[in-house]
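Before anything else, here is the set of structures, which you'll find just below.
Since every read-out is calculated from the coordinates, none of them should be taken as a lab result. Note that the structure is predicted; figures quoted are calculated from it, not measured.
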Structure 1
């Protein structure tokens, strides 16, 4: 995957991303959209579970994309030393303030940084993670930088939106103000591309049938219906793997960083 406007200079693309997210965090323009994510709660639960398994006291972790909802605070609470980066200065200010208020300021450090050109030394981290961040980047550059900064036994864990489901893509076209013009949800070939950079690539898929619960999310029946449909999603994705491409979200676990990626895998 490449940015939506490959002819746009990198500096302009990054400036546009920073400006959009400064406004998004400062004005809370996505607040009304978060309710839809309740239908994919199991994806976030699985992501959090994998993060908890990946760190121990003294682990070094890097989070792509930070703000008041960052995972950095929970990781630091588990004893990890966490660096967080974001292209948005507003997001970084909010992350720093939240870390202080939650008592983990001493174990966290937040910086404005381009995720495609990290400023950290090679082999610095046991974990690199992020939610809905890879699809804002040039995927090949992003994978390459994750590999570079991971320690040999390190792991990358990401939660990402996918771009195959026609209904979700229609919603995206109808709500352009909620996203940047350069971001593109991941496609299955983007996940496959990770195999050039990692010896092990695992993807777990979420939210297909559970999308049907969205119309009743404000009713008492929602919790039970959503839980049942999310269980059905797990069964469907296990029995019929080709349907995974129509899922809304995927949790990626990338292990075995390849220092010299092969041309084809």
Structure 2
């Protein structure tokens, strides 16, 4: 059953579509070992100088289901240009990462190990880390934000729950199918321990805007929702405000104590 559900959700991509040098970037190759002993791969980009906040801030990005970290290099360039360091990590089975996704909580382990790496190897505090969840990556980002307090949580094209998403795209949502895939973003987001900024395309055909609006309603303050007019699921980041507004939101926040 888990293999079937995983195949409906995840479409692992091994091949890199681009390299950091293609965007004029230099990356540090990162290998992180998860709690269940899987080696996952990532790229770490140190901003050349701290941004306007005067304190190092690092974004850790959990990507969508049909890409890998090579598809996030535009994200990296935009944030680095604003003085924010960034860690891009591939889930198990994606890019150069080992293993494969067998149950939904596997990517929670991958996400947690990535944050631990930033803390242990780069000396960052959670108050300097921004969790960024893109599409299916909203699930591990929200999960981590319920456990500890971070600088902020940024969600791009997030969904309400796996059951509702399945009903839209497959016409059914028996809860027993998703027992080992606890992606209940709507019920979890009220429990997060940090500010949240949400980006959602008004014409999103994968995770409809109403899902984003319901998540936003349930999120605690402070929070902000950017609806990108005319944008669908995969082109929402073509709008420059989709980078500038969350950056300004993060910049103006007092860091958590």
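Brief remarks follow.
- Origin of the value 17, where relative contact order in percent (Cα under 8 Å, 6 or more apart) was derived from one of 1, 2: 2
- Read-out helix-only ellipticity at 222 nm (-39500 (n - 2.57) for each DSSP H run of 4 or more, over all residues; to 500), computed value -8500, structure in 1, 2: 2
- Which of 1, 2 yields 19.0 [Kirkwood radius over Cα pairs in Å, calculated]: 1
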